[in-house]
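Multiple structures follow.
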Structure P
Amino acid sequence: MSRILLNTPYGGRLVVKLPAGTLLFVHLKDKKLIRHKKRWSQVMYMYYLLGHRIMDSPLSIEDRQQMADNTFILAIDGDSKFKPEAVMRLMNRMKTKSDIGCACGRIHPIGSGVMVWYQKFEYAIGHWFQKAAEHVFGCVLCAPGCFSLFRASALMDDNIMHKYTKTAQEPRHFVQYDQGEDRWLSTLMLKQGYRIEYVAASDAETYAPEGFEEFFNQRRRWTPSSIANTIDLLADYKRTSANNHSISKSYIAYQFMVVFFSMLAPAIIFTMLVFAQVSAFRVESTKMMMYNGIPVSLFIVVCFTTSSNVQLLIAKLMSVVYAFVMLAVLIATLTQIVLETVVSPTSTFIVSMVFHIHSRCLSSP
């Protein structure tokens, strides 16, 4: 097995010739020569593969285009686990239509601890309902960087790779570009007319955050970025619909509804917390709203005035307190269901929600 280490403008490149003759390229990034963070690592290797290996090759324009159409980039995380069959299922989906710019599989979080248990449920709900709905109504909005297959010619298209290299000049650009790179790249592909498909039979595993701090920081990046990119897509929906035949008016209306309820989500959750406690503890709604409003207001002030470490500490303490409060609400609700009839509003809501989730679980692979 021979090895060659080469100097490059971005650091270095290690070329290893495997026993069967396959060449393995390992790119080493020097943070003094190129910007750090994931997006700039993607820009580095994509420009190497797409710009240097394809566009700078001594082939005719037609041959280079054919090479780009039949070159695929498998984006994975360092801790992702998958089988060859999963990649082949993505490849088979990519071969069905030339306008499919990316295909992504189903992600299974792995790890240990209560936080991972919650994320397993969250990921399952997200794939069973959200990704499946997006795939049927239009196309998937986000191809996760931990396991997705991209078509090289789609990435090389106008307004995709060049725009992906833009630096953030405004606060909203920082949220959109650097807080969720995968979502930003997916948005650019959708605007240019490419379809992102979801292959439920293609499974991959990735390690999920096991601690509260890591989970909190991850969601603090993902949530604003998802909303910012969706709003950017909807703000230019006429051009996007004209370029992308998979994005119809009904799909745009569906995404408007998703964003609308996402904006209302904090208020809805707060209202549900209040009235759940009113029903469980038999306290006046005005008093209960005040009891919950004070800590929430204080946490908002903390988020605007203190450092990230303080925010994490307060969020952790409030999560523990509300966990015990909601545990008491759950016990009171179950007691209420036992004492009341099956057709009572509380019983009907709980039973229907449990049935809905379990039926979807049983019908999924």
Structure Q
Amino acid sequence: MADFITIAVVSLYFLAMLGIGFWASKKIKNTQDYLNAGQSLGFWMFVLLMIGTVCSGMSLLGVSGLGYKLGWPTMWEQIFVPLSIAFCIIFFGVKLHNVAKTTGYVTVQDYLAHRYESPTALRTLAAIAGIIVSLIYLVGQYTAIAIVLMWLFQIPLWLALLIATVVTMVYTAIGGLYAVAWAATIQSIILIVGVLIMAPIIIFYAGGFTHVNEFIATVNPNLVMPWMPTGAFAIPYIFSFAILLMVGLACAPHVINNVLAIKDVKYFKWAPLIAFLIYLSTMVLLKFTGFAGLTMVKEGVFSLPSVPNAGDFVILYGIQYALPTITLWAVFAVIVLAAVMSTTDRLMLTIGAM
């Protein structure tokens, strides 16, 4: 069981998220305020909301885990996912925002129902599709939160899921997008600063970038190639992966609805580039931690648990090795939780708005 300081640090983070929810609830006057923050988001809050919405359990546990498993060829993922933010803003943002300003739409479903003159059938179809996509996505987020809480507190899966569900549900339900946007802003800052500190430490303890790169080449030469010869992350796979990630993720309901909440259309000019660069640099560092984790596992520094998704634990065990003080684990566990919860809360609000 974790010590008192660890419990206190993580509990403080959870309480802060709940506090944001209660504070945001006081700003809500109508449905528009609840679902799209009254179209009041400033530039940086919008940028960080987009990053936080796309950044998920995949971004910390999954990105490093995929790097651990397949090496450099998976770096394409770290290009296409940030591009999905830019794609969403450039191709959908300006038009949907302007339409929403004049019509009062608060969700994309409102636009589709009006555009195709189908207030019942198409809205129902869009809601069903959106709920299915969001629920599937949500399963991965709660799995990631559970992995972190189980690792940190040594608690059973059901309790980890219960804690994660209650905290995110409460502050999202009472605060709407105001709460989600403010929480995502704080969570994204925690994530970015945390990764900038955490990733270099893990890479350093693995022997440095050059050693890591040379070592994984001895494990499998394909791990340092730009793509795999066959199968996953071969050239045909990468091509289809690019389309699915850039277009598919940009159209995901929890992502695209964010463009309706921005205050001024002029923010769309620089938001795509800045969001892309911030997210790209953060995710590339996380990918390197996966390479470093593979090096440390193969060199016998630590071993991963015997579970099917063992690679998803690599960044957590890397933190545990590089930062042996459990109090510091708690601090960096909050970083991981921030990444996961920044998507989870937006998904829950999206499902509720369908």
Structure R
Amino acid sequence: MPSHDLDELLDLADDALDEGDFEAALEHCDEALSVDPGNPDARERRALALGGLGDAEEAAFEWTGLIAAAPKEPRYLLGAANLLVRQHDDDEDALEEALELLERARKLVKKDPDLMVELELLTGMARTALGDPSGALAALERARAARPDDLEVQLELAIACFESARFAEATRALDALLASSPQLAEAHHLKGLILERRKDPGAAAAFDKATALDPYGFPRPTRLSAEAFDAAVAQAIEQLPEHARAELGNVTIAVEDLPSDEDLDGGRLSPTMLGLFQGTPVTERKVTSDVDHQTARIFLFQKNLERFAKDRAELVEQIGITLLHEVGHLLGLDEDDLKDRGLD
């Protein structure tokens, strides 16, 4: 027999969720469902607990069932979108699905300011992850207008400004955020990225602070000398498929610390990109054009690549993946083509 009635169990689940004790929350939800199988309030809390535990598949199953039973309940649409945005932020299809759910919810949350802020926040996060920082900024500005003191909204705005190459705005947002919330590791890391672009020695302290606050989220990168990085590039090239190595004869490979402001193309490209192709793809070259036959270049951005890898072996692997991606652009493939080939 359950030791509590349904309402008590739901309250206990809420308390556990608020405290971040997702295992306890899940236990209370399961006990509530033994009292009232299929209870939507218990299932909603169960989905939240599963998401908190990182069980995205089971959480998605719960949200799907809840939406099927009540397709016009905005909390369920937002819950499913939240799961997709936060646990699949590198999956373009999942992010597009999240945006579809959020658009379905938009007309349903107009009279609930709290849900509207959550909707705009998730929209901004999804659009940033999809490489649409201008769309992200529009959504996040709406969220900030409704809730100016929300720390997560402020942080996501700073991230979107950074991705849009609006570094001065990002710096102002981060300075204000860190003045009130110095414990935010991601804010320190982002400030380090901006300072690093300026060659400001304060970047190291910002990165160290982020690592101290969240060593798992912001581990110290694998740093190599210029000579050691060149050796890693050579090793990565040796491991490429023969057809890709042959195409590298049509380009020069240059290593830079970071993308320049010009490389970012007015915010169209991310400051954290790993590589860049410059030149005319071989499929678009014309015999009569002198410009088309100038040597194309592939840039590798050493500091970004080093941050991406946890050790030298992973760094060599990522250099190879980046080179394959840029060779794809040399051959005239766009981002969708590269994604279809697993090179996105």
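With P(r) over Cα pairs in 10 Å bins from 0, in percent, for residues 129-168 alone coming out at 23, 42, 31, 4, pick the structure among P, Q, R it was computed from. Of the options listed, only P reproduces it.
Using Cα extents along the principal axes in Å as the calculated read-out, with 78, 44, 43 as its value, let me know the right label among P, Q, R. Traced to structure P.
With relative contact order in percent (Cα under 8 Å, 6 or more apart) derived from the coordinates and found to be 15, which of P, Q, R does the value describe? The structure behind it is P.
All of the numbers you see were taken from the coordinates with simple rules; none came from a lab. Nothing here was measured: the structure is a model prediction, and the numbers come from that model.
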